[in-house]
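Some structures are shown below for you to check.
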Structure I
């Protein structure tokens with residue numbers, strides 16, 4: 001990304017070891033010397049007739065790409081003094097300083113307020129940075145605070161108490177490169193054009209992935225519920241979500257096709273994959289993607305080796321019995337394994353009787369399967385849901401003759417592999433675009449490249 005840009009003609013020592021050299025004419029100043037910083041914030045009170053009702057911004061209003069959104073801001077009551085001090089205006093930069101997740105702080109999560117944003121108050125989870133317009137351009141300062149170089153420094157300023165917190169005094173005192181105002185404007189304008197272009201490409205590729213996933217699910221659902229013969233005579237299945245199925249198919253309960261369900265034991269482990277010489281216990285995330293992932297395991301502590309149970313078997317179907325609403329019931333077909341990998345108690349391992357495990361796996365990818373999962377888990381916790389074996393064994397599924405199940409699996413395997421490969425390539429291209437975007441911003445705001453002519 002940066003190879004088409006030239007460096008400045010002359011550089012000078014910044015006097016800061018981690019910053020290195022900066023272009024001649026640039027200054028190096030702490031953030032607090034060219035910005036007004038307020039790290040208090042205010043969450044207000046329950047709205048009432050005597051107070052001024054305004055929305056309040058929290059960490060939820062800022063996404064990982066620095067976009068600030070007014071959506072879902074709660075209305076709160078504030079005094080005139082609070083509105084005067086904590087109200088936000090166009091050009092203000094909001095930085096996450098306190099969060100339940102250290103990632104929100106270490107990633108430099110921040111957003112900039114534009115002129116279209118209605119008046120609001122910033123909460124005590126955020127810090128407001130208001131650049132001095134005589135010294136600094138808000139958009140440039142925002143990009144500077146989002147740069148990779150600054151994020152590296154933020155990681156050193158994050159303390160972990162009950163909630164991770166940004167050390168505001170260190171953050172505001174950290175030296176930063178500041179070019180003349182005209183250069184800040186040129187850099188910000190050029191980066192705005194380039195990042196908008198890159199963001200547009202990322203958006204298109206993201207939509208392409210969504211379409212591929214929709215196509216994948218439609219392909220699987222049609223093959224599993226309607227078969228491969230477009231001319232087959234159909235009949236009513238008697239099941240609302242299933243609709244018509246080929247006339248010679250049966251509709252069964254899972255208890256009629258599952259030969260055995262077993263689960264393992266939760267043991268003490270280290271959150272790194274087990275080596276070939278170690279025992280490993282699977283993580284529930286091993287079935288969170290479209291396929292079973294053997295690498296999603298944790299090394300078992302040696303003292304716990306005598307407690308592991310239920311060794312992983314090739315050809316089995318692994319199902320998550322407990323997870324978040326979107327992931328409970330996630331399943332994967334074990335296509336590879338090795339000795340020494342075991343199941344925890346949150347995963348089931350299933351074998352089948354006169355039924356293709358691959359067909360059962362593809363059935364778990366249909367909308368009908370997810371419908372039954374949602375019905376089975378109704379009334380449980382919204383953050384973590386649990387499914388019983390009795391509930392699972394009462395599920396309904398289509399049951400074509402075994403030879404036809406084999407043919408459907410043989411048809412779907414290469415088709416889904418092709419789509420998955422295309423998704424993976426597109427995801428990687430998105431990662432590269434985001435890396436190029438970040439590299440361009442860092443190079444520009446630290447003076448590694450000269451954007452004056454480019455702008």
Structure II
């Protein structure tokens with residue numbers, strides 16, 4: 001049999017012990033900050049019912065859902081043959097009637113056939129993010145939790161996207177959400193979380209803010225209130241593809257040239273945040289939603305100024321975050337010193353739980369992209385120097401009674417929280433020292449025949465080469 005070359009799917013990654021240690025450093029810092037702000041942890045399944053996920057992320061988001069084939073004979077009763085459905089037995093026609101109707105109505109477009117057939121052969125999908133499953137969780141457990149409910153969640157998500165730098169098909173999201181309150185204090189607390197977290201990690205960032213109500217006001221002002229999704233999806237790409245390309249996309253969606261010309265100045269506003277809001281208000285003051293969004297932004301900026309938040313905060317009217325469920329404030333965080341796209345984002349959602357039968361429950365949250373934060377910190381050399389160290393002390397192994405003596409001392413150090421191990425076999429001391437150096441283990445304890453006789457081990461500091469004789473019963477105090 002031919003030897004198979006090992007591989008993993010594109011857009012996924014293995015993590016070495018060093019990489020895992022660095023990721024754990026990020027996760028532990030996130031948890032420390034989240035808990036200090038009063039958030040509690042939850043977890044949800046990797047897969048959700050497709051009915052839970054579909055229709056929550058917009059048309060483009062739905063296309064990126066990983067769908068799971070039904071278990072068993074998922075193609076039972078489905079016999080595709082070109083444009084037709086061929087039945088192996090007349091009795092199967094009754095089982096396939098819905099699929100037959102779907103295919104008869106797909107206008108001979110293969111992509112529509114694929115979409116229609118999916119609903120019959122796949123009932124579940126991998127979660128696209130943590131927010132929609134969180135909304136489902138809140139509704140399902142509403143009698144068990146106390147509102148306002150503050151939760152954080154650190155788990156992987158999956159998107160059938162094209163892999164590229166900083167973009168993966170499997171990645172870990174780290175979310176914080178406050179649900180059951182409309183207060184803008186919550187938005188301000190999330191801003192302070194951003195300030196606290198990235199200060200601890202040493203990453204210089206800029207926080208961009210906008211408001212979906214402002215975007216709705218803009219859409220209404222240019223005469224396309226009913227096309228806000230098309231407009232926001234397009235302008236969300238402004239930084240990536242430029243204004244001309246955004247205008248071309250809007251035109252392709254049927255937005256008139258006159259409307260696009262009205263939109264351009266609003267995307268080019270200059271000045272500080274309050275100046276931008278003042279100039280924008282003069283343009284969209286006739287729209288109720290636009291005025292409400294401007295008022296919310298003013299109040300948030302008043303909070304950040306009163307609290308002397310040092311974070312670099314910028315009002316960005318091109319920020320749209322093309323997810324359909326946002327209804328108010330929108331956040332996006334980018335690293336200042338490394339180009340990788342957003343490393344954190346989120347916003348206010350007022351209607352998400354209503355989809356699951358729990359209306360009028362507003363929430364706001366942010367998602368921290370651990371994978372991109374990792375890439376930024378690695379590129380900027382921001383991880384602590386000792387983060388790769390898993391073992392502090394290695395016991396050399398000479399076999400026989402010396403080996404037994406070393407193994408007896410391991411629990412003494414471990415009981416004091418000192419990570420230690422013994423070289424697994426008797427070997428030349430040089431080989432064991434080399435092993436310690438390659439593993440970045442700072443100390444090696446040598447117990448040979450002389451040390452065994454004297455009851456005093458030799459401790460070698462691998463960093464400076466010094467040796468320290470230490471009684472066996474005092475070894476645990478040497479590394480505290």
Structure III
């Protein structure tokens with residue numbers, strides 16, 4: 001009996017667990033969900049007889065090795081920094097590993113050993129990164145069939161609130177890890193623009209924006225996402241003049257978030273008080289207004305309501321356990337921009353390709369819009385989780401021959417995954433003009 005082990009049952013795991021339960025039930029497989037919060041894992045698997053929830057401390061090496069050793073395929077939806085612990089167990093126990101996170105230096109450093117062990121460590125197998133790679137490559141292949149040459153490429157992805165649930169001035173609600181929202185853009189960005197490499201530091205990321213139009217949402221703003229340059233060759237686009245991967249938000253969000261970054265309210269290193277942050281800030285009377293005071297020079301008539309909505313100017317004390325500015329901001333986002341049970345989120349992804357054909361400049365777009373069911377079964381969870389589940393199924397069925405540390409940029413992998421995603425309602429609409 002094949003067994004799939006999933007570490008993590010958080011926000012992004014709901015649809016993955018539901019999919020894996022269906023797959024396991026139809027094939028007499030077994031799913032084990034390992035989670036520090038056992039009640040959460042139990043709630044996610046429900047009464048499924050083919051699934052089991054277990055309490056797990058991922059920092060406990062012997063416990064982690066035992067769980068990994070009992071599985072055939074391991075999926076990690078833990079915070080990215082913890083993937084390496086799971087990866088080490090997978091190497092020791094000779095088990096395949098799938099994650100939705102970027103390949104970091106630790107995982108990359110295992111590449112030779114993973115290859116020599118005949119294992120597959122498949123990373124970047126979620127939404128962004130993940131579906132963005134697969135759909136962009138598929139669309140590019142179609143464009144290249146008739147294009148003389150490709151001259152520009154933009155890939156945009158955003159986790160947004162659906163219009164029917166959009167009821168706050170930020171036009172945003174939290175549908176995924178709130179810490180990632182707080183620290184978005186912290187790595188800065190690099191991309192190619194008209195044959196020049198552009199580097200943008202963190203304090204400027206949300207100021208280096210562009211705009212696109214999407215039928216379901218209207219005008220959206222984009223900001224550059226991390227380092228686009230390594231993907232140019234991976235996508236087979238060495239000749240393009242412009243290559244940019246971005247994140248989407250509504251325009252007012254970017255305009256108001258940029259000053260928050262400038263004011264240091266996303267800082268996750270500097271202690272609010274005391275050396276090392278050992279003294280909770282609230283004990284010395286630090287209020288929200290005190291904490292947000294560096295933002296005051298940036299307040300305008302256009303953003304005042306947005307900052308007030310988050311409670312930045314209130315006399316209430318900062319959370320007692322907050323050690324850094326990022327802790328305070330995360331608390332505010334979780335409480336002021338929380339999804340209500342009936343709220344729906346929305347994923348928007350759009351690839352834009354500029355190319356030449358017969359001496360004419362052409363433009364192709366491939367657009368995906370996915371809405372969630374509610375705050376539990378979100379579009380974010382579907383688009384992050386389903387690619388992982390599909391890949392795990394294909395791997396267990398012997399339909400994936402890739403080995404080593406990989407991301408989904410080969411047709412062998414992305415074509416069947418995209419085909420099944422389409423059956424699950426995750427379908428791109430392509431236009432050329």
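Read-outs: derived from the displayed coordinates by stated rules, not from any lab. Quantities reported herein were computed from a predicted structural model and do not represent experimental measurements. Cβ atoms are built from the backbone, for glycine too; each structure is taken alone.
Quick notes
- Among candidates I, II, III, the computation of distance in nm of label points 7 Å out along Cα→Cβ at positions 200 and 368 that gave 0.6 used structure II.
- Answer label among I, II, III for the case where Cα extents along the principal axes in Å, calculated from the coordinates, equals 79, 60, 56: I
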